[in-house]
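Just so it is clear, none of the values below were taken in a lab; they were calculated from the coordinates. The structure displayed is predicted, hence computed values, not measured ones. Cβ atoms are built from the backbone, for glycine too; each structure is taken alone.
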Structure 1
Amino acid sequence: MEILKTPIADLVIIQPDVFMDDRGYFFESYNFEKYKDILGGAVFVQDNESKSLKHVLRGLHFQRPPYTQGKLVRVIKGAVIDVAVDLRRNSPTYGHFHKVELTEENKFMYWVPPGFAHGFVTLRDDTVFTYKCTNIYNKASEGSILWDDPDIGINWEIENPVLSDKDKNAPSFKNFISPF
């Protein structure tokens, strides 16, 4: 396993050891003992999975305290551009983002700690995306930021993504008051 640091503190990419042979492959997608230091002792209480057509964009989402969530995300099938935005107001990288391509081939995992907005756009049809969460989902605590906010400046590398009404109408970063 290799840990790839990003320019944003606490946000890491995990490249697992994948064992391949003529039968297929095997890798450990999670092991508490191996990951506890990397993920700051995170304990996961909910797993989520989505399947999306090509160019579906989901995000930028987060959960407010006391339901903040850290997420360990990965692609089972297909490919995404995955983005995390630092919403920790005392962070030197507040408002900055980092993106990574997660694919069924590279099997990268992305650790998105509490205090970040998260989103992804699918690059292939029938992409299956999964994430382990450190807290349960709570509708009253959900929040979002506009996916194409000019103050954040994410290049999603596609035109005309497929969006939910919630994501089309998310508030701007300029008007966002961080609870983190």
Structure 2
Amino acid sequence: MQQIKGAVLKSRLGFVEEHFGKDGLRRVLEALTPEDQRALKLVFTSNWYPFEVGKRLDDAIVRVLGHGRPEFFEKLGEASAVKNLGSLHSGYVTEGDPHAFLAKAPTIYSMYYETGRREYRKTGPASATLTTFDAETFSAPDCLTVIGWYRKALEMCGAQGVRVVEEECRAKGGSVCRYAISWR
């Protein structure tokens, strides 16, 4: 069973509370089963949690606060990058060298997900691809958080005009999740 770090869940819960207040967080949690509510009551950033709990949390956030718009998760990914790369994982930010940052993608992936791997490939002076292989579980909202997370992370490295496009998605029938990234 695929698992994710508590840091991922905490980022989502923190984003909801920061942008929608305690009432918004309460409404999202109430949309979940009592079992999921218990699991999310006390989340530790370094513990592993079932990916499915995160997926159900994502679905509840989209339903309750995102008005059914899954692109809401790009903003959540951006906020997560600011929070994590601005403090806990600030050592990964490589000012002025987006490729050096992207080269750390395999290590960063393994910090948040228990199975699978993410590969980086430089495709040009200001472009690259990231491909996620062998993840046991996946979801379209999670892929959208990846898009927002990497876009903001690259901006934190000094890249401008960052564009992240998911070219292939397992949640949409693809064999991998592949992101084409470019900047100026």
Structure 3
Amino acid sequence: MLMSEPSKIEELPAHERILLTAYRLFYRHGIRATGVDRVITEAKVTKVTFYRHFPSKNHLVFEFLEYRHRRWMDWFSQSLATHGGNLAALVPTLREWLGDADYRGCAFINSLGELGTTVPEIAEITRRHKQEMNRSIAGLLPDPRSRKAAEKAAIIGMAVDGAIVGAQYSKPVEVVLNRLQVLLDKL
């Protein structure tokens, strides 16, 4: 399974148990739909322990997004390299993720949609994530440090975001990936 969780979560220290529990619940059900009490119950910690590690739900959300960013970028970079390390690697890489049974879209786009106007830090975290994704895409292009590659990567990144959202409501996912490939072939 793509970016799977550790199997022995109950053996981890409280901070990691809380974070990994939130990671699973926030991604699967959404941030607003997941209350602190549910995280506390499923992480098997007390309220005192929870608030000792995370002074507020927003602190947990920020750490969840930072953790998701690191895990997703590690996976993305590794998958791009496995599939050839060039622009042709992008669609097979996305196929792995978009076709995963646990796929629920982009945690950053979803979080921004849920909380972006009420928690402005979410927009900044999302912006940083998307910029790093675009830098990875630029690395697939000839002369990756050029201004032209950066602009092309930003365009491709926007198309990838469209494919990510499209895969949430379009089935089969292959239709979305075929459309993305058509766009990539024209660039």
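Quick check: 10.5 is what I get for mean count of other Cβ atoms within 10 Å over residues 15-22, calculated from one of 1, 2, 3. Which structure matches? Answer for the origin of the read-out: 1.
Taking relative contact order in percent (Cα under 8 Å, 6 or more apart) as the criterion, the top-ranked structure out of 1, 2, 3 is 1, with the highest value. When helix-only ellipticity at 222 nm (-39500 (n - 2.57) for each DSSP H run of 4 or more, over all residues; to 500) is computed for each of 1, 2, 3, the one that comes out at -22500 is 3. With respect to FRET efficiency 1/(1 + (r/R0)^6) of positions 47 and 167 (r between Cβ atoms, R0 = 35 Å, to 0.05), the largest value across structures 1, 2, 3 is given by 1.
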